[in-house]
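Throughout, read-outs are computed from the coordinates displayed, never taken from laboratory work. Bear in mind the structure is a predicted one, so any value in this text is a computation, not a measurement. Cβ atoms are built from the backbone, for glycine too; each structure is taken alone.
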Structure I
Amino acid sequence: MGHYFSYGSQPFPFDMFSMSHLVVLLLFLTLLVGLYLGRPRMNQKGKTFIRYTLIVILIGCESSFHLWFILHDQWTVRGNLPLQLCSISIYLCTFMLLTRNHSLSEVTFFFGIGGAIQAMITPELFYGFPHYRFFHFFIAHMAILYACFYMIWYERLHIKFQSVIKAWMTLNVIAVFVFFVNHLTGSNYMFLARKPTNPTIIDWLGPYPWYILSLEVLAFLIFTIVYFIFGKNRLKLKRK
């Protein structure tokens, strides 16, 4: 079974929109519908179980990710700091679920929805089914999305348009910090130094560095679309 956890991806290359990729997307949608339909019958004990299950999955995914690199003697500052948007979202989602803090949830919701959906559809992933990294990648991103929808459907998180501005400005502050980290370490966190290797939506946004400006506009547009879908009721977070 060692090759299922190997560092080289040659035995299991990832093919976008392959059968395994499509099955994962279908599984994600099925579980998401189940999460939504389960709302009316869910008591406090059930909500607590879902919340802490997601916390354990998020922590487990992040811990196993770093452990995998360490065991293969491949962990580096250049590639493994938690500075990709989805890595940041894992930490934010964990704290969001632990605290159910309204201000944190506003930002985390936009980060999670905006980043993880794009990552699920066009993954920057080199390991296909049934490699560990395939399962890790999709389980982690699914947990991010479920955490965000959990806050909307179970914890009554209602977002305002000001939340869009807040999340977008926070993203820019983080991006400035990450830009300098990339410059100092030669890394490519948040793809601010160069485009991803695999085909993604970034390929349509122009050459470097102009695609960064396009990403600014795209991020604001995605956040705004997310708001119009989920921000109809502009109330405060109701804690139960």
Structure II
Amino acid sequence: MTVWDRQEPPPRPVPLDRERIVAAAVALADEGGLEAVSLRKVAARLNAGPMRLYGYISTKEELLDLMVDAVQAEILPEELPGDWRAALRDLANGTRRTALRHEWLADLLGGRPAFGPNGLAVADATLAALDGLADIDTVMRAVETVSSYFTGAIRREIANLRAERATGLSKHEWQRASGPYLTKMLATGRYPTLTKAVYDGTDMDAEASFATGLDWVLDAVSTKLTGS
């Protein structure tokens, strides 16, 4: 039996329910990352004894599943566009915005399928955007391809944000600090293509880079789905 199937115990002196428990866990994770979340810490946030929580949630893994499902409610817009590319773009951007609000989500993206009601709704909407364009196996591979792109891009962006906080250096400050060493290494001539990228490449911010890569992936998927 999954956590989604189990009935909640009746409330006692300190009112509890899964919604309050999950909201407290999400708040802790937003403040300090997943390492800040434990059943004991959630119980303390709610002024309840830790054993009370086990009537609602059996393990930390169940709690993480519930947390992911809770924030996945933020991904879906009220209505998706009818055009499949626009719909997938909206879902990808919704996932990115949600992960930037809840950075811990990046650590859990791309793992086990999400079977909570919100996760199922996101999965269904994603598949529905492509429904009828190709057979279901092709549609599923297309969805996996797009999801793999934006999951990796989001994780890289979050990792960079964490690095900035850990070092106290912005992207450009870090580049300036690393500049003398990198210049010396490139001057050896052993890295000609990297040298070209460093000196001739265009620097893009995270949002523009995400959008450009997503459009390229959608272009590639389009050739498989529609031949154009």
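Looking across I, II, the calculation of semi-axes √(5λ) of the Cα gyration tensor in Å that yields 28, 23, 17 traces back to I. If FRET efficiency 1/(1 + (r/R0)^6) of positions 85 and 101 (r between Cβ atoms, R0 = 25 Å, to 0.05) comes out at 0.50 when worked out from the coordinates, which of I, II was used? Source structure for this number: II. To which of I, II does the computed value 4.0 (distance in nm of label points 7 Å out along Cα→Cβ at positions 77 and 149) belong? Label of the originating structure: I.
Taking mean count of other Cβ atoms within 10 Å over residues 133-140 for each of I, II, which is largest?
Once mean count of other Cβ atoms within 10 Å over residues 133-140 is tallied for I, II, the winner is I.
Computing relative contact order in percent (Cα under 8 Å, 6 or more apart) across structures I, II gives 17 for structure II.
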